[in-house]
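Presented below are the structures under discussion, each in the form of structure tokens.
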Structure P
Amino acid sequence: MANVLCLDNSETIRKVVKDCVLDLGYDFYEAENGKKGLEMAESMDSIDLIILDWNMPVLSGQATLEAFRSNELYKDTLILALIKIEQKHRVVEVIGLGVDNYMLKPFSVNSLQDKIKEMIMNAA
């Protein structure tokens, strides 16, 4: 069973992601910012996918990504960035910084589930 960690300051987004992940039969973990997400990751046995909001308080998506990628345990962990549609011009930059894939917010439940399934299945 895959472990999915969602880091997003929006409780609504975390709830939507949680429902998608649980419907797929995966285990779900969440944190409201990058700092808490990094702390949570330390207590997890493994992480198969990190869903990372790019615009978060406390520790930005970019700083969180850099922290995960610089840690030997998580440097190859799949990361899906969530980017506000108003900032779609940042997609190339975000991919260049090391995320594996992205979705623009708002997104549909079906498209998120398809993306999660695709990423986890292709990694297996």
Structure Q
Amino acid sequence: MALPNGSGGYQVGDGNIGEVILSTQDTPAAYTAAAAPLLVADITNGIITYNAAGGNNLQLPTVANLEATVSSAKNNSAFEFNVIALGAGTATITTNTGWTLVGSMAVATTVSGRFMARKTGDLAWTLYRLS
């Protein structure tokens, strides 16, 4: 998306006042133990909460399952999701068939992690830790 520069790009409204852009958000997926694997709906929903006393792994769904659900994805299609660690334990995102992981996948106690999943080829996705 280009920034508005007077001769192109995209701008919501007339740009003179702050505008709230609304979307829909389903109830976040909530985990209190390991997930092997997460559901595709969990990561495409945008928010996953983890609330446990100990650390556990949250395994990604296989890329084949992801692509069966997000069948319109083309190379470089991407989406973001967040993991929020609410309890005393660390949630660690782990790989599954078809994934490449970039960055720290551990979401420490009382911290949130922001991730971007990007399609890099047929049955190949990369998950990036953004923050």
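Computing helix-only ellipticity at 222 nm (-39500 (n - 2.57) for each DSSP H run of 4 or more, over all residues; to 500) gives -13000 for which of P, Q? Structure P accounts for this read-out. Out of P, Q, which one gives 0.91 for Rg/Rh (Cα atoms, Kirkwood Rh) as computed from the coordinates? It must be structure P, since only it matches. Largest in distance in nm of label points 7 Å out along Cα→Cβ at positions 83 and 115 among the labelled structures P, Q is structure P. If you line up P, Q by mean count of other Cβ atoms within 10 Å over residues 51-58, the top spot, with the largest value, goes to P. When distance in nm of label points 7 Å out along Cα→Cβ at positions 27 and 43 is calculated for each of structures P, Q, structure Q comes out greatest. In this comparison of P, Q, the computed figure 24 for relative contact order in percent (Cα under 8 Å, 6 or more apart) is attributed to P.
A short reminder: the numbers here are calculations on the coordinates, not readings from a lab. Quick caveat, the model's predicted, so the values are computed rather than measured. Cβ atoms are built from the backbone, for glycine too; each structure is taken alone.
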